[in-house]
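Where a number appears in this text, it was derived from the coordinates with a stated rule and is not lab data. The structure presented is a predicted model; accordingly, all values stated were derived computationally and were not measured. Cβ atoms are built from the backbone, for glycine too; each structure is taken alone.
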Structure 1
Amino acid sequence: MSNFSLSSRSARDVAVLMPKGYINDMGAVSLERTSEQMLGKGMNSLIVNFSNVQYINTIGVSIFTGMVQKTLEHRSVLCFTNMKKAHRDVFEMMGLIKHVMVFADEDDALAFLKRKG
């Protein structure tokens with residue numbers, strides 16, 4: 001079940017990552033690499049849109065822990081949008097939710113970041 005793909009786009013200092021499918025070890029590595037590249041390019045904010053994510057395994061969850069750490073190191077903002085209840089529950093249980101901004105959808109996150117910036 002490795003039906004993972006990742007698309008991304010950026011504008012000014014905001015990068016939007018759109019994972020799709022099953023975030024397993026291979027998908028997680030791709031997500032981590034892309035987020036690090038975006039931060040390395042000077043992005044001040046990362047948005048991860050979960051609308052097309054079906055499942056996240058434990059390795060996938062651990063990658064998000066690393067993403068939280070990297071965004072803190074870069075003094076960037078990490079936003080999660082379009083989360084299913086099951087995904088949010090796992091992130092809350094892991095204690096990650098307190099380190100990210102959670103929005104109902106991507107437009108809400110972009111509007112917040114625009115006001116903040």
Structure 2
Amino acid sequence: MIVFRKAGNFYSVFDDDATILHNLFNYKLKDSRVGFPLSSIDKVKSKLDELHIDYKLNDEIKHFEDDNYSNYLIESKNKLILDLKINQIQEKIMKANFNQLNDLIDVIDNFLNERK
């Protein structure tokens with residue numbers, strides 16, 4: 001269940017909950033925490049309702065018989081790992097010289113052509 005904590009004019013979620021919201025809304029994930037303004041809570045709740053993800057907001061607890069929290073957590077963790085790999089590759093590409101980039105483009109082009 002995603003647990004929202006109010007802090008001033010923001011809601012925060014932590015750990016696995018933060019990973020899910022990062023994936024669903026592209027909110028910035030920092031130190032296993034996601035924060036967003038109070039004005040966004042209706043949008044967040046609506047999406048969680050649509051996806052049948054349990055949540056707790058103040059005294060309101062939303063529970064679905066077919067709760068999808070675990071499914072979205074797995075998906076979100078996998079996407080986070082993929083995003084980290086992509087960032088590492090981008091950093092290496094930025095450091096590559098012209099010949100390395102040319103070779104990389106050839107490899108990517110060949111890979112994509114083989115999949116057609």
Structure 3
Amino acid sequence: MDVGNRIRELRKKRGIEQMELANFINISQSKMNKIETGYQKRFEPDVLKDIARVLGVKVDHLLSDEKELKKEKKDFQSFITDPELERWHKELPKSAEEDLRKLRKMWEIIQSDKD
């Protein structure tokens with residue numbers, strides 16, 4: 001699936017009209033249509049970044065090929081069904097307050113790296 005089709009699919013899944021998406025990222029509907037149909041093959045980095053932000057994905061997700069996306073999904077499923085993760089999750093509430101503060105700080109660092 002190409003970038004334009006992926007954008008269209010994500011936009012529709014989120015219930016956003018093409019005109020709305022164009023308005024959100026400050027481009028014309030005509031340009032948005034060209035992006036989605038593949039007529040426009042080159043994107044300004046800011047436009048791609050804004051589309052990803054509005055659709056709630058990373059730019060990498062828009063640019064990735066289907067095989068890579070399926071592999072990521074499979075890897076994520078393996079991760080969340082890992083018995084060790086489940087054990088850790090059950091033990092977390094029993095952790096010392098200082099350990100929970102450290103985990104919170106690590107989580108904040110991870111989140112700030114996404115920005």
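Thinking of 1, 2, 3, which structure, once Rg and Dmax of the Cα atoms in Å is computed, gives back 19.1, 60? Going label by label, the one that fits is 2. Using the calculated result 4.2 for mean projected area of the Cα convex hull in nm², for residues 32-95 alone, pick out the matching structure from 1, 2, 3. This figure was derived from 1. Taking distance in nm of label points 7 Å out along Cα→Cβ at positions 64 and 88 as the criterion, the largest value within structures 1, 2, 3 is that of 2. For the structures shown (1, 2, 3), distance in nm of label points 7 Å out along Cα→Cβ at positions 56 and 104 is largest in 2.
If helix-only ellipticity at 222 nm (-39500 (n - 2.57) for each DSSP H run of 4 or more, over all residues; to 500) comes out at -14500 when worked out from the coordinates, which of 1, 2, 3 was used? Comparing all candidates, it corresponds to 1.
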